[in-house]
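Down below are the structures I want you to see.
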Structure 1
Amino acid sequence: YLINGNDGGLNFSRDGGDNWTFVNNLPVGQFYHIAVDNAEPYNVYGGMQDNGSWVGPSAVWHTGGIRNEDWQEVLFGDGFDVQPTGDGEVYAMYQGGAVNRVNLTTLGSTDIQPVSPDSVPLRFAWNGALALDPHNQDGLYFGSQRLHHSPDRGRTWATLSGDLTTNDPDKLQQATSGGLTIDATKAENHCTILCIAPSATRPDEVWVGTDDGRLQHSTDGGATWTDHGAKLKGLPEGSWIPQIHLSVHNPDEVYVVANNYRRNDWSPYLYRTTDGGKSWKRLVYGEDIPAHVLSVVQDPEVADLLFLGTEEGLHFSVDRGVNWRRWSHDIPAVPVRDMAIQPREGDLVLGTFGRAAYVVEDLSPLRALAREGAAVLNATFLAFDAATGYQVPNPRPAGSRFLADHLWEGENRRRDAHGHVYVHPDTAEVHTEMAMTILDGQGDTLRRMIRDVEPGWQHYGWRGDTDGVKWPSRDLDNEDKPVGGGPRVAPGTYTAVLSLGDHRDTVSLTLASDPRVPFDRDLHAEGVALMTEVQEEVDRLASLMQDLALARETVQAMEPVWATQPDSLRAVVDSLSTQFTEGVSDIHDMLWTPEDFVGYDHVTVRVMGQVYDAMPDIQEGATPNAKRKLEVAREAIDEVEGAVEALMTEVWTLLLEEADKLSVSMQGVHDGLRQSE
């Protein structure tokens with residue numbers, strides 16, 4: 001029995017190594033980079049150590065969670081940065097600066113690595129530097145020891161700079177290492193560019209970081225360069241600068257990540273300039289962050305909200321780096337190598353080195369904290385606008401139906417319109433239930449729901465259903481029994497009124513149709529009208545069953561009273577009581593499989609089956625077949641109604657009369673039960 005663990009995963013052999021089984025349920029990918037697109041649902045891109053470059057959905061529109069099969073490898077090798085173009089292609093890399101353009105439909109790839117414009121060989125980092133040109137859909141930057149730019153997706157390249165590194169010859173001896181054989185995997189390449197950050201507002205401005213301490217800046221398209229490395233006070237000379245983040249709020253605001261752990265310096269280094277590099281401020285120290293820094297991102301909506309990826313997990317600041325807190329909820333103490341914020345959803349996506357990718361959904365609460373400070377946590381009751389809900393089918397995924405425990409499923413995103421609500425702990429001690437009322441554009445109520453609340457942050461959500469009806473039941477319903485959902489509304493924007501005692505808040509909810517297929521509002525309206533007819537029949541059937549349940553409970557309540565009467569007086573009552581109880585059971589059997597039934601009943605046609613069959617696919621409208629199914633269900637319910645009327649007329653009425661002869665007001669008990677219903 002052998003176990004093999006490597007940077008590609010875990011394998012087992014039970015025959016001395018002749019055959020191996022790969023372990024599919026360990027989410028331990030080592031991401032170097034992370035990126036997102038704007039698809040619905042949006043996709044996550046990234047490259048992993050010795051596991052290639054991948055693309056996968058942030059959410060799936062099928063049952064269960066996000067499976068391994070939902071992800072697609074786009075390029076083999078040690079995976080690094082993967083950047084989508086937005087029109088069906090991506091740029092992906094493997095070790096030593098090998099870069100390809102990949103068609104996501106065919107998965108065909110083209111090598112586009114730039115070549116030297118002269119006799120000087122190019123040096124590429126193990127984890128090469130790639131950046132999209134924000135001013136040209138087809139443009140991209142790539143780094144060796146020089147900066148290269150392509151205006152046409154790698155078909156042609158221009159070299160924009162000379163050597164931007166120290167070009168230290170003592171650090172360029174990888175070809176002579178190794179003794180008997182050269183031990184060079186391209187991880188030994190040094191004096192190379194690690195990151196490129198072009199300005200989104202100034203076409204000629206770009207920043208570059210290197211693995212030997214250079215922080216280069218050009219404002220004229222690469223014609224001239226300024227090295228800011230020496231301005232980063234406290235940073236040891238020769239440190240790595242693996243990430244530069246340019247603010248979208250201020251074109252002169254730049255964040256620079258540096259680290260020096262390769263020389264046993266585990267201090268955190270993060271710097272910021274707000275004046276284009278004239279002055280720099282260090283934002284973190286060892287007493288703030290107990291590990292070296294790997295990545296940083298500023299929220300595109302709220303400038304004061306920062307996220308910091310470190311060797312030991314995620315940290316965040318709501319005051320632009322003055323104070324930092326460790327993120328302790330569901331994010332392990334693992335290296336966070338890269339981060340991206342999906343602008344439409346407001347999600348933070350993390351690429352970790354050892355625990356694969358994470359999505360922190362909906363930054364609304366943190367944005368509120370950054371805007372308003374402690375006032376948010378002091379609020380009695382506060383709701384935030386919801387993420388868009390999608391009205392999509394829920395089919396089976398590809399692959400095995402039953403996964404057991406050998407395959408991995410990542411957590412899936414909710415499909416309803418959902419958001420956060422904050423309940424102050426003092427409020428939660430007094431009020432434990434929250435009501436949510438959904439209103440249409442005219443202010444009419446569509447749905448009302450009640451849910452329990454806890455102190456602190458929690459979710460609310462609505463899937464787009466209207467108030468339905470109570471379904472038939474064998475037993476007498478409790479007055480508080482919740483009403484199920486009815487027909488789904490058309491896509492659009494609605495209002496939710498959230499109430500907790502006397503506290504109220506109002507939020508906007510948006511429901512979107514399936515973006516993969518056209519939405520027909522006329523067909524939807526037809527389907528809703530037909531579903532409403534079905535619900536009316538369900539309500540009629542439920543009312544009949546409640547009449548029976550009330551009468552049966554009345555009989556059960558009377559039985560102890562009748563038991564005190566002489567046998568000669570109660571014989572008729574006992575007989576009628578038995579007839580009535582058996583009659584109720586026979587009617588129940590018309591609707592449902594008998595409670596004591598053993599096995600499978602695939603033959604007997606029961607009314608509830610006909611009712612379920614009559615529930616239309618709203619998107620298909622009122623088709624002739626759907627209308628016929630409603631007719632069949634209505635006819636079956638008519639038959640049930642006839643059976644109930646016969647039982648009540650032929651047995652229940654006689655039972656009341658016989659009970660009266662015993663001087664027992666059975667009708668009074670019946671009415672009392674109805675009032676307490």
Structure 2
Amino acid sequence: MKNVELTGDRPPYLNVDSSQIREALVHSNKQPASLLGTADWKAQLQETTDRPEFSLYWQQIAETARVAMQEPLPPLTYSNFRQFAETGARKGYEDVYFERRARLAALGIQAAVAANSDEERAYLAALEDALWDVCGEYTWCLTAHLPAESDPVSEVDLFAAETAETLAELLYMYEDVLDRRIAERIRREVRQRVLEPVFIQNKPFFWRRADHNWSAVCAGGSGMAALLLMDDADELAAAIEQVCASLESFLSGYGADGGCAEGLGYWVYGFGYYTYFSEMLRERTNGGLDLLASAHPRNIAGFPERIHLSQGVYVNFSDSGEKEVLPAGLLHRLMERTGSRVVPYDAVPGLLSDPVRRWAHVLRNGLWTAGEEAQVVELSMKVEEHNSSHSNVSVFNELGWWICRAERSGANQNEHEHKHKHEHEKRPLAYGFAIKGGHNGEPHNHNDLGQFIMHGGGENILCDLGAGMYTQAYFQAGREQIINISSGGHNVPVINRVMQGSGNEYRARTIMQRTNELGLEVELDLTEAYPDAGLARYTRYAQWICPPAEDTVTIELTDRFIWSGEEKYFEERLISRFKPVIVEKGTVYWYGTLAVLQLSYDPELLEVSMYSTDHVDHDGHPFTFYTTCLAHRNAPSAELETHCRLEFEMRAGEHDLQ
């Protein structure tokens with residue numbers, strides 16, 4: 001692209017330039033009937049109401065719409081608005097903000113499936129009130145994203161861009177039945193708040209050249225609003241050119257391996273909006289511009305499947321949850337377009353499954369989730385074809401992630417525990433292991449070089465805590481004191497009472513990696529993660545051993561410390577949501593629902609202890625996690641090198657020791 005400033009030395013990923021954009025827009029219909037990715041959006045939504053996998057989807061839409069019909073949107077008060085600046089708290093304002101967006105979305109979808117004309121008019125009247133109310137908000141930004149010196153109306157963050165896209169799509173869907181004054185206000189507010197600041201005034205928003213989710217969401221959301229609302233051909237072409245420049249920056253944040261350093265939740269967010277914009281642009285240009293056609297976005301599309309461990313549980317390094325909700329519509333569209341696999345799910349996610357109630361996800365879940373028999377057959381064939389070549393080892397060389405999976409004979413499952421199985425029948429049990437390198441300057445970074453996860457029976461037994469609750473402190477200097485971010489909250493050692501630091505200079509080096517029929521070997525040099533710890537060198541070696549004929553898997557972990565000073569102390573830390581069981585020196589057990597993890601260690605070298613921590617997750621829900629400490633006994637020694645070997649074994653098992 002002629003005016004794109006690329007990150008580093010990477011080549012452009014989007015094979016388009018300004019002349020191609022203009023030509024594609026000029027030679028296409030202004031607003032084709034399928035701009036939302038389906039020829040008849042209302043009929044598509046109506047078709048899903050009787051499909052069993054949509055039961056939760058429609059239940060939550062109907063209930064939220066019912067509340068919206070009975071009462072006005074909750075107000076965004078100044079008392080809540082000021083909280084972030086005064087205390088750093090975000091939740092009070094954001095809870096109200098997202099409830100308002102949930103009700104708007106529910107009304108916009110429920111009106112399409114109204115049982116009769118009277119019911120439709122009632123939903124539309126409530127929708128008009130909600131649209132009018134959102135148009136009048138002081139700012140569409142979250143308080144945490146609003147710089148003190150900025151204009152609250154024309155500042156564009158993630159949620160301002162999302163709001164512009166939401167309003168533009170609702171106008172596209174309902175313009176023929178909305179009051180003229182509502183339609184005019186939507187056009188005016190979206191233009192004033194988003195289209196002009198982004199595309200006409202060219203404000204220097206930081207996200208324009210960001211290599212993470214912000215560039216895709218802000219540019220993609222603004223770009224979809226432009227496709228729907230900009231009438232001037234030259235103005236629109238210039239806007240799309242700007243969007244594509246930002247999407248180049250977004251793609252540059254992914255290596256050739258397609259890995260997302262921010263974690264799966266931000267893959268959903270960033271690449272989701274990349275896909276939503278790409279598909280609308282493709283429809284708008286009658287296929288003339290297809291931003292999913294090149295190899296790089298196709299590699300990115302396969303990320304969820306490659307980090308899936310089992311039963312909807314994922315590798316969740318960085319600010320991500322181990323059980324992220326993946327939009328079914330997004331997955332199905334990516335499978336259709338790129339051949340990426342749809343990770344199995346039991347139900348289409350509901351509106352309330354997304355904590356921030358995103359319109360783009362919930363609408364496309366209804367429009368894009370395959371339902372017709374021919375589509376299902378075609379998708380199933382693609383899954384089978386993809387699985388035939390799918391490896392049990394996923395390697396992200398640029399990201400520095402290694403992931404292993406295996407299935408072995410499982411525990412007995414009675415009919416009550418697994419209603420579709422015969423009593424006492426055994427089913428395969430899934431195991432997994434993941435370890436990461438990388439560096440500590442990644443987007444949504446945790447100080448976690450050498451971090452690993454152990455998975456058994458659908459649960460991460462040794463886990464990553466994932467994202468903490470977002471506050472002002474979570475994104476400020478000193479954030480590494482927060483346990484989710486600190487290396488002290490990960491399965492990595494504290495060395496001479498020193499933890500890992502934050503920044504690109506704290507990094508892992510890959511010494512060796514090897515895969516074979518038995519598993520995986522990885523060795524990382526982590527010396528640069530602890531530059532002030534009195535180390536000449538520190539390496540971590542991990543081996544995943546999974547013999548086909550055995551019902552267990554083994555993970556051997558060896559930390560090698562070469563000392564440069566007098567102090568020679570380290571403390572291994574192991575994090576779990578399951579309480580460890582210590583019954584004898586040299587052995588620790590963690591019991592999951594279906595799998596048991598056993599650790600064997602040298603009690604002459606290490607002294608074991610355990611403590612619990614009451615914490616809250618990203619959404620504010622309380623939980624308890626347990627830290628197992630294996631402290632070096634630190635006997636006076638002239639030796640310059642210490643080896644710490646931990647041997648883990650996972651197998652099917654029940655808790656029979658307490």
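Figure out for me which of the structures 1, 2 the number 153 belongs to, where volume of the Cα convex hull per residue in Å³, for residues 58-201 alone was derived from the coordinates. Traced to structure 1. Structures 1, 2 were compared on mean projected area of the Cα convex hull in nm², for residues 18-129 alone, and the highest value belongs to 2. When Rg/Rh (Cα atoms, Kirkwood Rh) is calculated for each of structures 1, 2, structure 1 gives the greatest result. Can you tell which of 1, 2 yields 5.8 when distance in nm of label points 7 Å out along Cα→Cβ at positions 74 and 514 is derived from it? Attributed to the structure labelled 2.
Name the one structure among 1, 2 that helix-only ellipticity at 222 nm (-39500 (n - 2.57) for each DSSP H run of 4 or more, over all residues; to 500) of -10500 was derived from.
Numbers: 1: -6500; 2: -10500.
The value was obtained from structure 2.
Laboratory data are not the source of any read-out in this text; all were calculated from the coordinates shown. Because the structure is a prediction, the values reported are computed rather than measured. Cβ atoms are built from the backbone, for glycine too; each structure is taken alone.
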